[in-house]
1. A value of -12000 was computed for helix-only ellipticity at 222 nm (-39500 (n - 2.57) for each DSSP H run of 4 or more, over all residues; to 500); which of P, Q is the source structure?
2. For percent of Cα pairs over 25 Å apart, for residues 48-239 alone, which of P, Q scores largest?
3. One of P, Q was used to compute distance in nm of label points 7 Å out along Cα→Cβ at positions 152 and 400, and the result was 4.5. Which label is that?
4. Supply the structure label, taken from P, Q, corresponding to Cα Rg over 2.2 N^0.38 Å with the calculated value 1.71.
5. For distance in nm of label points 7 Å out along Cα→Cβ at positions 184 and 208, the calculated result is 3.9, so let me know which of P, Q that is.
6. Consider the structures P, Q: one of them gives 3.2 for distance in nm of label points 7 Å out along Cα→Cβ at positions 112 and 312 as calculated from the coordinates. Say which.
7. Once Cα Rg over 2.2 N^0.38 Å, for residues 168-335 alone is calculated for every structure in P, Q, which label goes with the largest value?
8. Suppose you compute Rg and Dmax of the Cα atoms in Å, for residues 224-279 alone for every structure in P, Q: which one lands on 18.4, 53?
Structure P
Amino acid sequence: MKKLFLLLISVISVSIAANAQTVINLEAARLLAVTNSQSLAQADVSVRSALLRERSHLYSLFPTISSGYSVSMPFTETDRVSGDTSFINPIDKLTAGVSLSVRYSLQLGGSEFIQRTINQISTESARISALKEYFSVLDSVDKAYYTVLKSIADLESADSSLEAANRTLTVAQVRHSNGMMNQIDYLSAQADKETTENSRNRLQRELSLNMIYLKDLIGVQGELVLEPVNFDVYDEVLRRLAVISIEEADLLFTELWNIMTTNNPDLRRAALSNQSAELTYTSSIRSRYAPSLSVNFGFGDILSYSTANGFGGPTFSGSLSITGTIPIEVWKETNYLESQRITRDNTLDSYSSTLRTYQNNLLSALYGILNQASSVLSYRRSLEIEENKYAGTMERYMLSQSSVSDLGTASRSLMSSQNNLNSANYSFLQSLSTLRSYCALDDEQRLIQVLLGR
């Protein structure tokens with residue numbers, strides 16, 4: 001509720017009603033996506049249902065208490081000698097009573113209490129599934145948010161390229177009209193401009209589609225403006241990860257793995273399934289052979305009254321019984337227990353497989369983010385070089401020392417370098433989100449501190 005309150009304050013404070021625009025940052029987008037998620041709402045229902053099942057079984061371990069009352073007022077009477085039936089005053093034959101009974105049954109092998117533990121595990125597993133869905137929603141909104149920002153960056157790059165292509169075509173038109181440029185070069189300038197404009201329009205459509213998906217995810221209508229990511233805050237971790245040694249990467253993997261085994265919803269749920277399977281196997285053995293104890297006691301009438309005899313005292317009854325079964329069809333019992341043992345062993349194997357899968361996933365994600373950090377720094381340097389090359393080529397073009405083809409090649413290289421940097425930047429951020437979900441850390445700064453070795 002505190003987060004939702006802060007979210008509302010944040011959204012209201014950045015909303016520009018006059019222009020019907022909503023300016024939103026990533027944190028607000030995450031909280032909106034969480035509150036708007038139907039899958040997360042369904043996970044919450046599953047948690048509540050599991051809790052009700054747990055309580056229902058717990059209540060079944062309590063004694064069964066029942067009470068009742070009865071009132072009888074006959075208004076006819078039959079003479080025993082003559083057999084004649086006559087009407088009488090119902091008050092004269094009034095009888096009434098209140099009864100109470102208590103019954104308690106317990107299997108001496110303790111399978112009911114084992115089942116209670118299994119139900120508690122089931123409830124905890126439902127909570128963990130809801131936690132997994134929570135991080136799944138965060139991953140989805142992060143990916144959508146970063147995809148929109150990347151589309152915006154790519155569109156800005158395309159706008160710059162289109163502006164440059166228009167300038168090139170303008171110069172080409174002047175030169176062609178003055179006879180200083182041949183027809184082929186002039187047509188090349190026109191073709192470059194058309195190609196660049198078409199690419200820019202395609203990116204505009206992609207941005208619109210990505211924005212529609214993000215708005216649907218967070219439940220926002222109208223025009224949406226995203227706050228850009230400040231990449232400067234990631235410089236330190238980028239520079240550290242880009243030059244990290246194999247030994248340091250192994251130590252980092254170990255630390256992340258320790259966090260994962262403690263927090264990761266899938267690993268926690270697999271461990272609970274393993275525990276539940278072991279308890280189910282134990283319970284199946286005890287429930288087949290352990291005797292049951294039943295205790296019954298009650299008051300036939302706690303209080304009774306009749307017109308003839310007045311008020312009467314309580315009548316008490318009670319019993320104690322122990323019942324059990326002696327297995328005769330040994331082949332059936334052996335087959336049943338073997339099937340339960342196989343189920344338990346399969347769960348153990350599944351747990352081991354889940355551990356191996358997540359070890360591989362974490363290793364892949366870690367080395368992926370190391371490569372992306374290196375790519376970000378490399379593409380930054382490449383972009384700087386391409387910008388200088390383009391500026392030099394444009395200067396020579398203005399002096400008629402470079403051709404339209406040379407300028408087009410330089411422009412395409414510049415745009416490609418900018419797009420590569422955009423892709424590397426947002427791929428790095430998405431990898432951070434993936435690692436955060438693996439470790440079940442909703443605080444990105446905590447993950448960055450781990451990656452920095454602090």
Structure Q
Amino acid sequence: MADEPMWRDATAQADLIRIGEVTPAELLEAAIARIEERNPALNAVIHPLFEKAREQVASGLPDGVFRGVPIVLKDLVCTSAGDPFHCGMRVLRDAGWTEPEDSPSAARLRAAGFVFVGRTNTPELGLKPTTEPDAYGPSRNPWNTAHSTGGSSGGSAAAVAGGMVSVAHATDGGGSIRIPASECGLVGLKPSRGRTSGRSVGPAAGILGVEHALTRSVRDSAAILDVLASEAPLRPFATEAGADPGRLRVGLMTTTPGGMVPVQDECRTAAEAAARLLEALGHQVEESYPAPLDELEHIIYFGALTGADTVALLEHWSARLRRPIGPEDVEPNTWMIAELGRAITDEQLATTMVWMEEYTGRVLAWWNEGFDLLLTPTLPEPPPKLGDLTGTPEDPLAGALRGGMVAAFTPVFNTTGQPAISLPLHWNDAGLPIGVQLVAAPGREDVLIRIASQLEEARPWADMRPPSRD
């Protein structure tokens with residue numbers, strides 16, 4: 001089969017199968033060939049599932065909307081029956097850990113007809129905005145392999161951006177869909193809190209994290225949200241792609257919360273260019289954003305919840321492995337975060353939850369005043385080079401601080417539970433993608449999908465491909 005169909009989005013691939021132009025087996029073999037060709041350079045897929053995928057196709061696929069389309073699953077949160085599940089951890093890798101059942105999200109993807117062709121690289125426990133775990137080594141950006149893919153869904157992003165598959169499962173607990181989308185030139189939608197399933201372990205379960213996908217097109221993101229949504233929306237999200245968004249009121253924010261991190265010129269330029277494009281499309285854009293975003297206490301409370309959550313995850317895996325996990329079993333950054341988490345009392349954790357709830361109300365008041373969207377750069381800087389965010393065993397805090405700088409625009413909207421999307425609307429002079437982020441009110445993924453479709457039509461990115469392409 002010609003290589004060109006592998007660069008189409010998942011909706012187009014499903015259409016090719018539906019009309020009989022290609023078979024699921026042919027599309028699968030093309031994806032396997034692409035992974036075998038590209039993965040040695042990108043290190044995106046850490047658990048190939050080729051033979052199981054062939055068996056899945058041979059045994060017959062459900063007649064779902066994505067019947068026969070290959071997909072990769074992030075090796076975090078989303079388990080697939082009988083397959084490795086290591087969460088970026090050496091201790092699980094060395095134990096040869098597998099999971100016996102599909103998670104709810106995997107079951108939904110399987111029922112939609114997707115074919116599971118592999119599982120993708122992720123930082124340990126998803127704690128870094130770069131995918132460079134000790135367990136499996138760094139994933140590399142298809143646009144320039146010296147640079148990060150972002151994290152924690154960085155392996156998934158590299159697989160899609162590198163042309164191995166058209167779509168990949170991803171999760172977002174602090175920017176882990178939007179950051180890789182920005183750094184790899186993809187569409188990355190973080191759904192509203194509770195819209196899709198998420199991790200069920202730890203105090204942050206059901207609060208910060210959601211599951212979705214990294215895609216090449218807005219219509220794929222919308223259709224997959226229909227697949228993964230915990231409850232069917234009143235109007236399918238797939239019908240929102242291409243629908244008229246109306247005239248929207250958009251606030252523009254080009255400084256990081258509290259001004260703690262400088263925004264590099266090319267990232268500010270990307271957001272300002274998107275603002276001008278929105279104005280040209282008839283929307284009202286003004287420099288405005290929720291004032292509570294500048295409350296830097298959010299960093300402290302978000303960090304406290306992350307620390308307590310990391311402790312719970314290590315205790316969970318200690319129980320499942322039937323032995324304590326110690327500092328020698330995990331990366332220094334992970335152990336440092338857990339040590340901080342152990343210092344948090346139950347009373348302090350309760351205070352954290354109350355503060356975050358009240359903070360959410362203060363942030364959302366801006367939307368209640370008549371704004372439809374907030375526009376920001378997704379990141380304050382272009383994709384960093386590999387190694388910049390990892391720290392050292394002697395100073396793991398250095399990596400954590402750099403990671404916090406890169407993720408300056410994203411975690412707050414996990415706290416508030418709002419939907420947010422990163423769109424690939426800009427590339428810098430070095431040929432690296434620069435994403436812009438749009439944020440809507442809770443539950444208003446429909447608004448994001450409509451405006452993202454309009455921007456995609458006005459400034460298409462489908463033909464933007466990394467220089468390593470055929």
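Computed from the coordinates by the stated procedures, all read-outs in this text should not be read as laboratory data. For clarity, every value in this text was computed on a predicted model and none was experimentally measured. Cβ atoms are built from the backbone, for glycine too; each structure is taken alone.
1. Q
2. P
3. P
4. Only one of P, Q returns 1.71 for Cα Rg over 2.2 N^0.38 Å, namely P.
5. P
6. Going label by label, the one that fits is P.
7. Largest one: structure P.
8. Working through the options, I get structure P.
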